[in-house]
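Peer 1: What follows is a set of structures for review.
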Structure P
Amino acid sequence: MKKQVQITTEYINLGQFLKLTDHISNGGEAKFFLMDESVLVNGEEENRRGRKLYPGDTVVIRGTEFEITQ
């Protein structure tokens, strides 16, 4: 299943993305979410909440694939 997430800025941080997609309720939870969950960015494991995501990037969380669009 693939979902598109539209951003209006040049990029979005992974922590902000997790909040935008309702995986966390506030930014403080990002660190703990990334410690407990497997998150793939463009096919590679990612655990940095500050990772910049750009249009065209794909993120997989709990089996759901998200594509960043602008």
Structure Q
Amino acid sequence: MKDLPEKVKLDTEFITLGQFLKLAEVIQSGGMAKWFLSEHEVFINGEQDQRRGRKLRAGDKIQIKSIGEFVITE
């Protein structure tokens, strides 16, 4: 059985990928985002994206190889 994606709840209209990584406890600080994205493949809704400023909204699915899957909820 496949694990269900972890849900990350938003209290704003959107969140950046860098902020998401910290909120989801993938990284400890926002300053680590650039390094993390250069070292890991991140897929948003099935498309690879390494931009820490990428806006994520409710319904977006984030997959990080060897870390897990996440879904943004309202």
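Derivation of every value follows stated rules applied to the coordinates shown; laboratory data play no part. This structure is a prediction, so every number in the text was calculated from the model and none was measured.
Peer 1: Here relative contact order in percent (Cα under 8 Å, 6 or more apart) was calculated and came to 43; which of the structures P, Q was it taken from?
Peer 2: The read-out was computed on structure P.
Peer 1: Figure out for me which of the structures P, Q the number 10.8, 29 belongs to, where Rg and Dmax of the Cα atoms in Å was derived from the coordinates.
Peer 2: P
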